[in-house]
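A.B. asks: Please go over the structures that come below.
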Structure I
Amino acid sequence: MSALPSLPTKTGRLTCKAQFDRVFGSSRKRVKKEIVILAAPAPQENGVCIGRRLGLVVSRKVGNAVHRNRIKRRLRAIFRQMPPDLGANQDMVVIARPLIRESGFAELEHSVLAALASLPRPT
């Protein structure tokens, strides 16, 4: 069994509009006060699932560039520390809501993990 790709690499991230659109078309969604998480089953290459991938959407409503980048770093750190079975074989898009600026790291981590745990597993 191969290890899941680490999130900082391009293989662990959603990078193009088509990948984001595929996840946005999914009906699997969880909404928390700070974030919205959308998930779709990850595509397969040669019959093998490519693992989990993450896409982040942090708009200017959240804050200036400094705040947006800080939020993205925090979200990537949370997903990096996540248990491998949580969100395995899924493409996920996390949309930051303006209330995210008021959340501490621990509160944000709890929200993300609770939202992911409540997502239905891919079929």
Structure II
Amino acid sequence: MYPTNLKYTKDHEWVRIDGGTGAVGITHFAQQQLGDVVYVDLPEVGATLTVGQTFGTIESVKAVSELYAPISGTVTEVNAALKDRPDAINSAPHDSWMIKVQLASTADVDALLDAGAYEALTQ
């Protein structure tokens, strides 16, 4: 159910590494718990992230939840399409990245969960 090319956090974010950059989103489990996503507040390009710290919020019809950085680094891109179509997170959570981050350290990635460990966490 969870793509094996992604790494996961216990806070239900995922990261897909491509070279020195990581695309970040939320998992199927997270979007399912949230319900219909209606708004996403994301950082600006150039913002510095630290593992475990809040980088934005996601709002659904049920609640507003914080988003936590799975990796440290600098935001290089923000998915502007989510401003008009935040519901894409519900329909394709593992394809709907929110931000791209230039990695500060590959050690952050090594500390994340693989698909099997994440799936076990959500059982």
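Taken together, the values in this text are just the output of simple stated rules run on the coordinates, not laboratory data. Keep in mind it's a predicted model, so treat the numbers as computed, not measured. Cβ atoms are built from the backbone, for glycine too; each structure is taken alone.
A.B. asks: A value of 1.01 was derived for Cα Rg over 2.2 N^0.38 Å; which structure in I, II was it taken from?
C.D. replies: I
A.B. asks: While we're on this one: Given a value of -4000 for helix-only ellipticity at 222 nm (-39500 (n - 2.57) for each DSSP H run of 4 or more, over all residues; to 500), point me to the structure among I, II it was derived from.
C.D. replies: Derived from II, not from the others.
A.B. asks: Still on this model: On distance in nm of label points 7 Å out along Cα→Cβ at positions 27 and 51, which of the structures labelled I, II is highest?
C.D. replies: Across I, II, distance in nm of label points 7 Å out along Cα→Cβ at positions 27 and 51 peaks for I.
A.B. asks: From I, II, which structure was FRET efficiency 1/(1 + (r/R0)^6) of positions 43 and 67 (r between Cβ atoms, R0 = 35 Å, to 0.05) = 1.00 calculated on?
C.D. replies: II
A.B. asks: One of I, II was used to compute distance in nm of label points 7 Å out along Cα→Cβ at positions 19 and 107, and the answer was 2.5. Which one was it?
C.D. replies: Answer by label: II.
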